[in-house]
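Given below, in the form of C-alpha cells, are the structures.
Every number here is computed from the coordinates shown, using simple stated rules; none is lab data. Since this is a predicted model, take the numbers as computed values, not measurements. Cβ atoms are built from the backbone, for glycine too; each structure is taken alone.
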Structure I
Amino acid sequence: MSSKSERQAARAVVADYHAAQLGALVARVGEAVDRYRVGEMDAFEIDRVLFQYSRAAKELWKFCNHLHVEVAAAMIKDQPLQDWWELGAPRERL
C-alpha cells in the first residue's frame, strides 16, 4: 500500500497530464474553428472535429479517472501513451 504522500504525488502527475493533454485537444479545436471562420472548412467538417474532440476527451477522462491513480501515474512516467486525438477518430463505415 502506498503512503498518502505517494498518492498525492501520483494524483498531481495525473492531474498535470490530464490538463496538458486536454489543452492539446482544445488547441486542435481552436485551430479548426479558426479555419472554419476564414472559410477553409465547412460546417460539416467542423462538426466532425467537434465530434472527434468529444470522443477523445472522454477517452482521456476515462484513462485519468478510472485507473488506480498510482497505475496511471506510472504509465504516464514510463510509457508513451495513446494519441488521444486519434483514439477519438470516428470509425469508418465499411
Structure II
Amino acid sequence: MVEILIRPIVTEKMNAQAEKLNRYGFMVDKKADKHQIKRAVEEIYGVKVVSVNTMVYAGKLKSRFTKSGVITGRTNAYKKAVITLNKGENIDFYSNI
C-alpha cells in the first residue's frame, strides 16, 4: 500500500482546502485506481475516505537560457489524488517533524 502513495502535497492551496473542505492531496502511482488509493489512505492514516478525485498531469517542455546556450528538458508526468475525508477527521502531516 505504501508504494501507491508517493508523497503528500503540502502547499498553501492544499492546506486551505484541508481546513475548509477536509481535502488532502497526494502524488500517487500512475497505475493506481481510485479504489486502491482509497484503501491505501484508510490503511496508512486510519481515517474514513468519502471520495477520491484523480488528475493525470503530462510532462512539460522547459527551457532556460544560460551562458553556454539554451538548455531544454522535460518535467516528469505524475498523477495527483485529492482525498475528501469524513467530517471531524483529519490527517496531520507535520507530526513526524
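Things to note:
- When distance in nm of label points 7 Å out along Cα→Cβ at positions 21 and 37 is computed for each of I, II, the one that comes out at 1.3 is II.
- Test item: helix-only ellipticity at 222 nm (-39500 (n - 2.57) for each DSSP H run of 4 or more, over all residues; to 500) calculated as -7000, pick one of I, II: II
- FRET efficiency 1/(1 + (r/R0)^6) of positions 45 and 61 (r between Cβ atoms, R0 = 25 Å, to 0.05) - highest-scoring structure of I, II: I
- Entry that produces 2.0 once distance in nm of label points 7 Å out along Cα→Cβ at positions 5 and 53 is calculated, selected from I, II: II
- Ranking I, II by FRET efficiency 1/(1 + (r/R0)^6) of positions 13 and 69 (r between Cβ atoms, R0 = 35 Å, to 0.05), the structure that comes out highest: I
- Origin of the derived value 32 (relative contact order in percent (Cα under 8 Å, 6 or more apart); candidates I, II): II
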